[in-house]
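Each structure below is given as structure tokens.
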Structure I
């Protein structure tokens with residue numbers, strides 16, 4: 001069991017560690033450019049390539065996506081109530097509770113733990129998070145109109161890639177060999193760059209407001225896991241679907257929350273501390289969670 005856990009966690013920890021030390025070294029890392037490559041080329045190709053090959057029933061994918069949406073909605077409602085009682089800023093503190101890092105961390109974890117099927121289901125969960133981030137997330141942190149928010153969604157290639165992928169999955173259509181090879185090649189850059197970029201981002205963040213950061217980190221990781229477990233029980237999810245929902249629900253605060261806070265001046269230093277502390281909490285708890293799921 002220890003060897004299996006190490007085989008799952010080692011690639012993520014090593015690649016994230018490489019990014020961390022890269023960031024600490026002061027060497028140039030074009031984060032904005034890398035992020036655009038990942039989101040505009042790597043991830044869309046990864047989605048299409050995986051969905052075109054994996055044997056997953058559309059209804060199974062839909063149940064995982066629905067479960068993820070319910071968990072995020074429940075976390076949002078409970079988080080809003082908690083913040084209201086604590087008289088804390090909703091635009092600042094609610095997004096970190098709602099949006100987990102089920103891309104940079106969740107996708108590789110599900111891949112190494114459950115193979116291509118796990119990755120395919122995790123991509124369904126990831127898409128729910130992406131759509132929610134560019135709708136609910138922007139509603140929370142911005143004061144712009146709906147046109148700006150829908151324009152942001154329409155500019156995301158992953159949205160169109162998911163539509164294509166679902167079409168392939170539902171119709172059982174195979175890609176031509178040249179196209180399959182192309183999307184596999186380009187999609188292969190997504191996960192390594194995600195984990196390295198995560199490490200670089202963590203290297204630039206500082207821990208401040210420690211007690212509050214710990215509280216929010218535990219709420220995001222343990223609260224997400226508890227809600228994921230409850231939703232899985234209510235929906236009767238089993239097997240890989242259940243494991244993927246639980247893993248994705250227990251992911252730490254996404255780095256994107258820091259970027260939103262920085263862009264819209266929502267106390268970015270404190271959000272950065274939450275991202276860093278929650279990631280450390282998640283890494284500490286992952287061996288135990290994986291041991292229970294495998």
Structure II
């Protein structure tokens with residue numbers, strides 16, 4: 001249905017009511033903490049505070065891939081930040097990410113803790129730290145970074161644009177859904193054309209470009225994002241689908257998807273992760289069975 005009403009913007013916009021839709025209760029036009037709350041700190045040098053949204057999955061997949069590749073220094077504690085309840089506005093979280101968005105990481109491996117926020121920055125920090133999933137120099141490195149930054153610039157149109165108006169807005173409006181559907185399909189076509197001649201997004205090697213892009217676009221075509229695969233005719237992007245399925249089959253990716261997950265089937269939820277054995281003993285189905 002078309003929205004035929006006319007909206008005249010005020011001379012000065014003011015926030016006088018919630019916008020409606022999912023997450024309306026946590027949206028506000030100011031930054032900063034809303035309450036005092038310290039963050040927990042575990043035993044490992046890397047402390048992750050996150051939720052298994054696409055941006056959060058990027059980092060847990062990266063950490064699990066590093067561990068699978070033998071980088072024992074990548075062992076980490078992952079703490080659940082429930083954004084629906086406003087955990088991201090606690091004072092401890094705001095201290096490590098003033099933008100109040102997940103994921104955020106504290107690296108305690110040096111003399112002083114280093115805060116790392118924004119998912120792309122975390123991927124780059126970890127790739128540099130462990131010399132993994134990112135070429136050291138040259139055109140190959142530049143190509144990987146081209147695609148990491150492509151994801152940073154493109155995914156907001158998929159998430160905040162298409163995802164919001166298609167899945168979360170309080171009403172369905174034709175114009176924004178059409179506008180952002182067109183852009184999402186254009187982005188899928190960009191990927192599909194690139195992947196026609198390459199195994200992975202930046203070439204023949206699996207890199208942080210794939211780790212950044214897959215949680216958004218791979219999960220979209222696999223039907224895990226916004227329940228929109230059929231609507232977007234995802235199956236028509238055959239090269240993207242081939243790439244998405246190949247990455248989905250990686251054991252580290254399967255583990256990474258589970259970490260800080262607080263939704264979906266209980267056996268897929270590992271709300272906190274402190275040790276590799278937690279995948280066998282601390283999924284939500286096992287915790288609830290033990291509590292009975």
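Before moving on, here are some points about what is shown:
- Given 18.4 for mean count of other Cβ atoms within 10 Å over residues 154-161, calculated: source structure among I, II: II
- Structures I, II, by FRET efficiency 1/(1 + (r/R0)^6) of positions 106 and 242 (r between Cβ atoms, R0 = 25 Å, to 0.05): label with the highest value: I
- Among I, II, structure where helix-only ellipticity at 222 nm (-39500 (n - 2.57) for each DSSP H run of 4 or more, over all residues; to 500) as derived comes to -11500: II
- Origin of the derived value 1.00 (FRET efficiency 1/(1 + (r/R0)^6) of positions 58 and 202 (r between Cβ atoms, R0 = 35 Å, to 0.05); candidates I, II): II
- Look at mean count of other Cβ atoms within 10 Å over residues 66-73 for each of I, II: the largest one is in I.
- Parent structure of the calculated result 33, given that relative contact order in percent (Cα under 8 Å, 6 or more apart) is the read-out and I, II the choices: I
- Per volume of the Cα convex hull per residue in Å³, the highest-valued of structures I, II: II
- Structure with the greatest value (metric FRET efficiency 1/(1 + (r/R0)^6) of positions 10 and 258 (r between Cβ atoms, R0 = 30 Å, to 0.05), set I, II): I
No lab work stands behind these numbers, since they all come straight from the coordinates. Everything numeric here is computed off the predicted structure, so don't read it as measured data. Cβ atoms are built from the backbone, for glycine too; each structure is taken alone.
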